[in-house]
Structure P
Amino acid sequence: MKIILKKDVENLGFQYDELDVKPGYARNYLIPNDYAVLALPGTIKNIHEILKQRYKKESFLIEKSKEIEKKLKKLTIKIKAKVGKGGKLFGSINNQELMKVLNKKGISIEKKSIRIPGNKVIKTIGKHQVNIRLHHKKEFTLNFEVLSS
């Protein structure tokens with residue numbers, strides 16, 4: 001059965017993908033849960049038009065993400081924080097703090113685009129890395145240092 005996905009479905013495909021799945025899977029799970037629609041000729045035509053418009057917007061977003069990446073490569077970030085015994089911070093540094101620092105440097109990035117590997121906060125001084133998702137196809141690893149104040 002041919003369907004078109006309305007949303008990203010894990011282990012199946014991404015939004016607007018045209019797929020061939022078993023009829024029971026489509027009828028009993030994908031369509032009732034609003035993950036997909038039947039691939040009828042009119043629907044396919046509409047999807048192709050949406051994808052054309054999205055491609056134009058997508059190319060603009062990719063260019064913008066390249067500009068932000070250039071700015072981030074030139075940037076050296078040092079965050080000062082109060083430190084206790086053993087190099088542990090009073091409190092922690094999370095993606096909200098990093099977003100504020102980047103905004104002060106003139107780079108506008110949303111909090112949800114900044115991902116700290118492993119645990120969600122940084123609690124020690126030293127050099128650290130975060131992944132910044134500039135675009136759904138582009139990710140940048142930012143190095144920064146936490147210093148004692």
Structure Q
Amino acid sequence: MNGFCLFEAGKEKDLIKDNARTVNINGREIVTVDEFIHELARQLDFPDYYSSSLDSLEELLNDLSWLEETRFAIVVRNYSFFLCEEKNPARKTNLLGLLNDVAEQWDNVPNYPGEEDFRNKAAFNIYIERGANAAEELEKLNINYNEVK
């Protein structure tokens with residue numbers, strides 16, 4: 001099942017399969033939504049036509065056809081600092097909702113008739129290092145998550 005997972009610090013190596021394309025995010029360094037989008041673009045080799053909007057991010061995360069992998073993981077360490085300098089709190093909320101939607105869409109291919117002709121199901125997970133507010137924040141946003149022990 002795709003989606004959000006909370007993990008204990010130091011256990012992330014046990015989570016990710018060898019053939020997964022992994023994006024590593026350090027919450028201490030990625031403190032705004034724009035920084036997060038740019039880091040995803042760098043680590044996932046986004047095509048030149050991407051823009052730094054959430055709409056463009058959703059479109060590209062639902063494509064990823066330029067990559068060979070069929071498993072994708074975003075690992076966020078130091079979550080209590082993640083996006084802490086974002087001036088508009090709604091942007092963080094919208095970003096987390098977008099990531100949740102993308103995970104569900106990958107899990108449910110085909111989402112509409114004919115989609116399976118150009119896109120197969122893929123693993124898409126967001127792993128968040130358990131911290132002081134990680135579970136509470138996801139629960140507040142009605143985002144389901146798994147606990148990884």
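Read-outs throughout are calculated quantities, based only on the coordinates presented, and are distinct from any laboratory measurement. Every value quoted in this text rests on a predicted model; they were computed, and no experiment measured them. Cβ atoms are built from the backbone, for glycine too; each structure is taken alone.
Descriptive notes on the structure:
- Computing percent of Cα pairs over 18 Å apart across structures P, Q gives 56 for structure Q.
- Distance in nm of label points 7 Å out along Cα→Cβ at positions 65 and 137 derived as 0.8 - corresponding label from P, Q: P
- In this comparison of P, Q, the computed figure 41 for relative contact order in percent (Cα under 8 Å, 6 or more apart) is attributed to Q.
- Set P, Q, criterion Kirkwood radius over Cα pairs in Å, for residues 33-80 alone: the highest-scoring structure is P.
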